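So, here's a batch of structures to check.
No value in this document is a laboratory result; all are computed from the given coordinates. As the structure is a prediction and not an experimental result, all values here were calculated from the model. Cβ atoms are built from the backbone, for glycine too; each structure is taken alone.
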Structure I
Amino acid sequence: MKSVFTILLFCFTLLQVGTAQKFGYVNSTQILAEHPDIKNADQQILSYQNDLIAQGQQKVDAFEAKYTAYVTEANGGTLSQIQMQERETALAKEQQEIQQFELEVQQKIGLKREELYAPILDKVRVELENMGKEQGYTFIFDSSAGVLLHADTSEDLTAALKSRLGI
């Protein structure tokens, strides 16, 4: 009976060793911050943002000019009550359009960021998956997500991934 128990224990130990899992982690924030394609994408986004802001500023300048003209005419007594109400309604509508444009700018910038980042993130993901398969990792975690409570620095794959990405 003792020998059967010893054999079972030995088999169980071999089974555990044979199915050992390998874990690693990377710091995706650091990788992306140093990735040259991200820096290029950020420059494109900044340029796009500046173009949109310039368009918005033109709308604001035109609105301010119309508002100033309205105030001058209203104070000068050259407008009737009906004309004043019509101009105020038109100015209010134009102000809402400017506010709507500001929201659209934020959405457009977000979409542009997604468009430019998507191929970069895919490239990093594919390279990380390839590295994990080649080196036999069961799991690779992201330390920048703040989930790792403890990690052996020997399992930090950040430098290896950066090297594979040419960073």
Structure II
Amino acid sequence: MKKIPPKNLRWIKVLHLICVSCWIGGAVSLLLLYFLKSDIDNGAELYGINQSIHHVDMAVVVIPGAIGCLLTGLAYSTLSNWGFFRQRWIIIKWIITISAIFFGTFFLGPWETAMMKISGELGLASLADQEYLYNQRMNLWFGTLQCLVLLLTVWISVFKPWRTPTNKSNTTKR
């Protein structure tokens, strides 16, 4: 595939950084929204918070950011000299990104959706429902872990550990 000049790659990098900001910022926002639940006194409020969490995740910030990271990462790897497998740190980033998307899709998202549905049906009684409490606990702990892993990915992008010795001088220019 034909590579594009570094000046044009900057636009892909800008889009990638915006998507990273959305994904991580959205993840932090979801965690912070959980703490609003401590002061609620009615079921409509609980449902509203869970609905807000769901909306920020699914429609507005997190999923679009994650998909954007994947697509801009694909474009950057395909259209630049970095490639997919030339540097170990890039391979690690791909593993983390794809794993995080799958984990969010098959675990975090369903836990969150279940919490929204249960709070819509049971209202404030959800806070005594075992399924709701389980989903909330899993989402809080593993959502925090996912957020930390995403921050680790940013660190990997900046410091580029595990790079191959032959390309060390080239990596600082990009």
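Overview of values
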item	result
Value -24000, calculated as helix-only ellipticity at 222 nm (-39500 (n - 2.57) for each DSSP H run of 4 or more, over all residues; to 500), assigned to which of I, II	II
Among I, II, which structure scores highest (criterion: percent of Cα pairs over 23 Å apart)	I
Among I, II, which structure scores highest (criterion: distance in nm of label points 7 Å out along Cα→Cβ at positions 41 and 105)	II
Read-out relative contact order in percent (Cα under 8 Å, 6 or more apart), computed value 51, structure in I, II	I
